[in-house]
Every structure is written in C-alpha cells, then in structure tokens.
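Peer 1: Below: a set of structures, written as structure tokens.
Bear in mind these aren't lab numbers, they're just calculated from the coordinates by the rules spelled out. Only a predicted model underlies this, so the values are computations on that prediction, with no experimental measurement involved. Cβ atoms are built from the backbone, for glycine too; each structure is taken alone.
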Structure I
Amino acid sequence: MREYAMTPDMVAELLRQLMKEAMILAAPVLLAAALLSFVLSLLQTLTSLQEQSLTSVPRLAAVAMILLVGMPWFLARLVAYTRLLLSDLHRYIG
C-alpha cells in the first residue's frame with residue numbers, strides 16, 4: 001500500500017495559514033463595520049433617533065466602499081496564497 005506524504009502536522013500548518021489569511025482579509029471590513037456601527041449607535045443615542053435605516057445604509061455603503069477600494073489588495077493576497085499552495089502541491093499529494 002502506498003504511503004501518503006500528508007502528515008497531521010502539515011494539515012495543521014495549512015489550516016493555520018488559511019485561518020491567518022482569512023483573518024487578514026476580513027479584518028478591515030469587519031473593523032470598519034464595527035467602528036461605524038458604534039459611532040452611529042452613539043449618535044442615535046445622543047439624538048434620540050431610533051430609525052433603523054440610519055445605521056444600516058451607511059454601514060452597507062462603508063462596507064461596499066472598503067470592498068471596492070481594497071479589492072486589488074484582497075486579490076493580491078488571495079493570488080499570493082493560491083500560488084504558495086500550488087507551488088507546494090507536490091508536498092501535499094505525495
């Protein structure tokens with residue numbers, strides 16, 4: 001029977017790299033949405049406005065703008081990670 005080159009340590013390292021890349025890519029969008037939500041909630045509390053569209057529309061616009069502006073950076077990170085995986089593919093499949 002053929003012995004596989006993929007060890008549990010290699011799987012753990014791949015998953016660690018994957019989670020690191022996912023956090024790096026998601027962090028700008030999540031931080032901006034959380035910060036904007038906090039500021040808008042504070043503004044709503046101070047002005048006693050309880051309109052839901054006052055928080056969701058600007059947050060949606062900010063997330064869309066960050067995605068559009070950051071798309072070259074996001075894609076460059078994804079391409080670099082994909083190239084790294086494909087260049088080391090021979091190690092994973094034996």
Structure II
Amino acid sequence: MILLPQTSKENALNVARRLHKLIRENTWLVPEGLNIKLTPSVGVASYPVDSRSKEGLLHLADEAMYLVKNTQRDSVAAANMGILPNTAASAETAG
C-alpha cells in the first residue's frame with residue numbers, strides 16, 4: 001500500500017501508471033542470478049472521491065487490484081473507473 005497525501009485521484013493514477021511501468025520494465029535480483037520479471041496488478045482508490053473511511057479506501061483499492069488480477073493482469077485499475085485502458089500496452093511502447 002502506498003499513501004499519497006494531498007494528491008488528486010488523477011495524480012494518484014499517474015503515480016500508479018509510472019510505478020506499474022517501473023516494476024514491469026525492470027529485471028529483479030539479477031546479481032543473485034534470478035532475473036525475475038514482474039507483472040504488477042495495481043488498484044487505486046482516492047479520498048474523498050471514492051470513500052471517506054480508511055476501511056472503505058482499502059476495500060476499494062483491493063477490489064480494483066483484484067479486478068486486474070482476475071481479468072487481464074499486469075495493469076492498473078481505479079475504484080469506480082475499472083481497468084485503465086492500455087496500461088500494459090503503453091508500458092511496452094513507452095521509452
């Protein structure tokens with residue numbers, strides 16, 4: 001979980017997209033000889049737009065993450081918006 005105080009939902013989604021791209025494009029544990037590639041599933045919820053309680057925000061972000069995990073994987077979803085279009089595809093084409 002990452003908390004972004006004083007951040008709009010739009011800016012939080014931009015952070016989520018950048019984090020998704022960073023995780024997806026890196027190869028992890030190379031010095032250990034493991035060369036692991038990760039495909040992150042990210043869920044975003046924003047206060048007060050999506051919920052006004054900590055529990056509600058956590059539930060909605062978790063629900064958005066599992067929407068990604070249970071459908072296409074390797075993408076970003078937002079509460080009350082669904083899976084963001086072309087998250088994985090834009091990560092592949094972005095330099």
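Peer 1: Which structure, out of I, II, was helix-only ellipticity at 222 nm (-39500 (n - 2.57) for each DSSP H run of 4 or more, over all residues; to 500) calculated from, if the result is -30500?
Peer 2: For helix-only ellipticity at 222 nm (-39500 (n - 2.57) for each DSSP H run of 4 or more, over all residues; to 500), the value -30500 is produced by structure I.
Peer 1: Now for a different question. Tell me which structure, out of I, II, gives 1.6 once distance in nm of label points 7 Å out along Cα→Cβ at positions 30 and 62 is calculated.
Peer 2: Derived from I, not from the others.
Peer 1: With relative contact order in percent (Cα under 8 Å, 6 or more apart) as the yardstick, tell me which of I, II scores highest.
Peer 2: The structure with the largest value is I.
Peer 1: To test your reading of the models, identify which of I, II gives 25, 14, 13 for semi-axes √(5λ) of the Cα gyration tensor in Å when calculated.
Peer 2: Values: I: 43, 15, 8; II: 25, 14, 13.
Label of the source structure: II.
Peer 1: Comparing mean count of other Cβ atoms within 10 Å over residues 38-45 across structures I, II, which is largest?
Peer 2: II
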